[in-house]
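Coordinate-derived values only; no laboratory data. What you are looking at is a predicted structure, and each value in this text was computed from that prediction instead of being measured. Cβ atoms are built from the backbone, for glycine too; each structure is taken alone.
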Structure I
């Protein structure tokens, strides 16, 4: 019988990526868009906090507002120009001081309570340096567990002008974790209709509810 490595919560910093321009939302700062009476980032933080030893937010706008909501450090991209999620990941990895960062976007208020545990289990089983969620149809590249020892590689990638997250991932030992039973946990908002659907989902699937997915070995209920 194989003994699974315990989930190292104190070695993981949760990172909420909120550094984008919100183009598809007409320039609105998506993490601050209200859903069910609260900013989206507040829902994300509520679900992420129990899975990590520390929290960070990556934001390039409204940093004071994010700090007020989250009560945790808010770090901007090292480079300007809204360089994408890789830039936010790099800034967070520099600031975290932990072995791993667990990254999620600011507009995913249904993020799974099992995200960190499944990503870590697959990373260990595959001897990987990073692990990315897969919803059963495609990768969800910003839902990832990344070893902070990859920071120098990431900085070099950014300095070369590379912005494509999949190209940087391909340079390293990457595992994937199966979330085909939880595809809704990756839902986000780009239209008014999607906002209504997510508000209804938040009512029916509050934080801590595990009725929609049986925890796997090594996951807490």
Structure II
């Protein structure tokens, strides 16, 4: 907030300087679009007929592209005098989006490394939650510029996170039911936890957006 004192009246008027440069919003939108693609690749990885090595390679490329966008956000904020909102919030949002991609990449990598061929059907439900979160996040990022109509976004993400929590508990219950050999339980549990962490990371992004909207609204 910048304050300018009137020489004639002595009245101070608070003005918020907003840059017209839309590149920050474009970069956040690009970052969220990477998540849409990442969630699609993750869904493909769950298919028993998929070429898991090939899918994992594409996921690594997608994660690298997402990293490049994150680096562009950091570079942009470091070189910009007037940012559209607080620098700390820009860093937090960029980092939060990057964290989601990292967790989805981890899940794909674990499936490949552990050589898991058959995955519990419940994992598909978690990936569907992730895909919906990605779509909502990608749709919300362009609206940061106006800070309008964002409450439905974080409310729905919170609802989806609760759905993910329920799926997570059911999946763990199945893993420990005795249906799977112990070594498979250990492998699958790591994958299940990565998916849960990715959903939690989406909620963190939504919380950051809510904080920004409250401060800037």
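Data table
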{"item": "At a computed 22 (relative contact order in percent (Cα under 8 Å, 6 or more apart)), which of I, II", "result": "I"}
{"item": "Which of I, II yields -26000 [helix-only ellipticity at 222 nm (-39500 (n - 2.57) for each DSSP H run of 4 or more, over all residues; to 500), calculated]", "result": "II"}
{"item": "Comparison of I, II by percent of Cα pairs over 23 Å apart - largest value held by", "result": "II"}
{"item": "Origin of the value 14.6, where mean count of other Cβ atoms within 10 Å over residues 50-57 was derived from one of I, II", "result": "II"}
{"item": "Structure (I, II) behind the derived value 22, 17, 11 of semi-axes √(5λ) of the Cα gyration tensor in Å, for residues 42-129 alone", "result": "I"}
{"item": "Source structure (of I, II) for distance in nm of label points 7 Å out along Cα→Cβ at positions 34 and 146, computed value 3.3", "result": "I"}
